[in-house]
Structure 1
Amino acid sequence: MISVLKNPVFSRLFSAQVIALLGTGLLTVALGLLAFDLAGEKAGAVLGTAYAIKMIAYVGLAPVASAIAEKLPRKAVLVGADLVRASVALFLPFIDSVWQIYVLIFVLQAASATFTPAFQAVIPDVLKDEKDYTIALSLSRLAYDLENLLSPALAALFLLFVSYSWLFGGTVFGFVVSGILVLFVTLPPRQSKAKDRPFVERLTRGVRIYLATPRLRGLLALNLTAAAASAFVLVNTVVIVLAGYQASQSELAYALAAFGGGSMVSALVLPRLLETLSDRPVMMSSAFLLAGLTLGGGVFVLLNGLPPWWLFLASWAVAGASYSAVLTPSGRLLRNSAHAEDRPAIFSAQFALSHGAWLITYPIAGWAGEVFGMAVAMLVLGTIALGGAVTALLVWPANEPAELEHEHPDLPPDHPLFKKYPATGPRNRHTHVFVIDDEHRVWPTNG
């Protein structure tokens, strides 16, 4: 796994990602404590609304940012987004009312909606080998797990000496260092020059490719499963630990670290596992486990109250492992489902559509938890998670070959496509690796 870090461009980008996410992890802990400070036991509802605003920024702005950024230098986009995020984070320690949380979170996450898809689309151009890219995806998943594991541990250490307001300083530091690292790395040029398309087409192209590809429609349903389970963890852990268990801020960090630790272990195991198993069975089985764990937790709490502390931490760890196994392989599906010129658009579509699932589940986690209690919130979200897993099972065909036979009755026999992939018969029938593009707008199995 460490071999890909010998690539100097990837190692610099990966370092930037890790440092930025460590800062974001400190922000997560500090924001939870700030919400509890301002709203008490209603903190779950405040966080649910804040995270919903975050998702609105992601869903609404990611495609727009991607369409605009397609015409801009990659480095300028990444560094500029980091500087905006650092600037916003400077104001967070001075918040004294809930509405200010909402405004600053929207601006900060608007910058993240620009940064993350652009960053993800660069990696396939840096690491072209499938095995290296798979390892990079696991390392990227580990970086996100550091946000949930190492950041809470650092937060717990800092909170022994300073108030939580100082944690926001770590967020500023993370974004600034990330921007500096990206500034001094040589990014590869785009693999192929994108066609000069109208803005509206650039805006919608990624979503059109995504929704026309069966495996990606399955991925969208799995995103809903992952979002339903993780939304409960991220929104309600602070309330469960501080109000339910009457524990300290340090125990809150341990609970978040349990979720991140399980996810990290899963990410370490996945590269070897995906050498022998395809993406679909790994992701499907993990999705059903995640849904079952959420539903089972809701039933347990409804009948018995909160579980013992050790069982609570163990369930959070298993949930983290399942969550990681659902999401980590998604980058491989995306890379194999579009041409190089369309990768930024399709990564942006994944970013927007997947966060649309969180836009649904975050408010449910917050408001259902406050109004009906944690058990009902878990049952509702577990049902949503199970629905996503079942839908993915139905819309993502098993054992679908990469090369598909199809026809082009609307294209002339001398079309450039047939020079690369010779066709036969009056309807120009041929077989090749199939992705949605200008010449292939409908999946063969769909008509």
Structure 2
Amino acid sequence: MRPVWVWLFCVPLAAAPVELSLKRAVQLATAPDGNTRVQLTSEALKQTESRRLQSRASLLPDLSAAFTEQNLTRNLGAMGIRITSPIPGLQIPRFVGPFTMLDARVSATQSVFDISAYRRYQAAKMAVSAARSDVRGTEEQVAAQVARAYLAAVRADADVDVALANVALSEAVVKQAENQKTAGTGTGIEITRARVQLANDRQRLLVAENARRSAVLQLLRAIGLGLGTDVVLTDRLTDAPVDPMTLEQAKVKALEDRPDYQAQREREATARISASAVTLERVPTLSAFGDYGESGTGFNSSLPTRTVGISVRIPVFDGGRREARRAESASQARAETVRTKDLREQIELDVRLALDALRSAGEQVKVAKDGLELAENEMTQARRRYDAGVAVGLEVTDAQTRLARARDNQTTALYNYNVARIDLAQSVGAVKRMVE
């Protein structure tokens, strides 16, 4: 028989739950290997940077080297070569070969003047800036999504706590009703009514626990963690104050800080530059070219040869293709301008709605707090009156129902308040700064 300590070491230990705060959840989600959207946007940035390098390549020298060895035969007559022998009776063959030809050569081309290619390179650089802003914008959106999912999970925790408190209160009321009946001052219907309330509260507890499990799974999915991860949420619903901000201040801050607006403005600039690049394709281009190498029928008989020159390309007519592309790029630039204007108006709407929602949620928290205090006082007085025999159990059950509603109202008010804080931070582009 194995010693007990051997069995203990053979049994795998359960992993400790991960303590997860809102700040930590956002950090995990916006990490390079976190949320899927962050990963995809990062890859899109890398692709845009690669396209910028491709555009730059057209402005840099193009250098290549080649070595060719050929064994040839030629029909001079097929090539139009007719050689008449100066000596009568001497036949000059029309078929030549086989012979070997070697050629080792280095070639280079360089664009000297191509304003259209330069403008395309500028557009590619601007596209990279827009892609970087898109990464920041995606991180803001993911941070807001994770923050809302975290708040939903915290609310589910609070709902479970409220359900547990309601069950504990119902058990106490059942005990009180049984004591009253034993003392001869209560009735069986009061015990039954209290037990019905206890059954209802236990049912709501089961629903709350299931909702909590669902909310935690949604949070893990938003972060990008494994769905089997066991987490403990360390933050709770609070009514932390928010720095006061006027509508005009919020609008200015949003237009300065929101990365999606910055990305859209950069996309608009990219479209304008691309349109000008297409227009400038009408301008002549100048390039230089050259090569140097050795050629001959063998290594010992090869001779150095070279080519140096310049090339001027003047667009004349391409069947209207260039004009159609110019019209298309101009339309794309106008479309980006419309999108920028629409996003600016959407930002103002987001700010207005977020400020109104935060103001309303703050008032809801105050009212819910007062309502909970009144409901608790009512419950305390009803139980005292029931103990004193001056009230029936129905009064206690009614007070119990109103207390449960007041607790739910407080949880809902705090949740709405914190969601409004997230909405306001997202409307001005400051979700990540808020949670940090």
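Please treat every number below as a calculation from the coordinates, not as lab data. Computed from a prediction, not measured in an experiment: that's the story for all the values here. Cβ atoms are built from the backbone, for glycine too; each structure is taken alone.
Quick notes
- Rg/Rh (Cα atoms, Kirkwood Rh) - structure with the largest value, from 1, 2: 2
- Distance in nm of label points 7 Å out along Cα→Cβ at positions 118 and 390 from the coordinates reads 9.6; which among 1, 2: 2
- For 16.0 (mean count of other Cβ atoms within 10 Å over residues 30-37, calculated) the corresponding structure among 1, 2: 2
- Identity of the structure behind 21.6, 65 (criterion: Rg and Dmax of the Cα atoms in Å, for residues 262-333 alone, calculated), options 1, 2: 2
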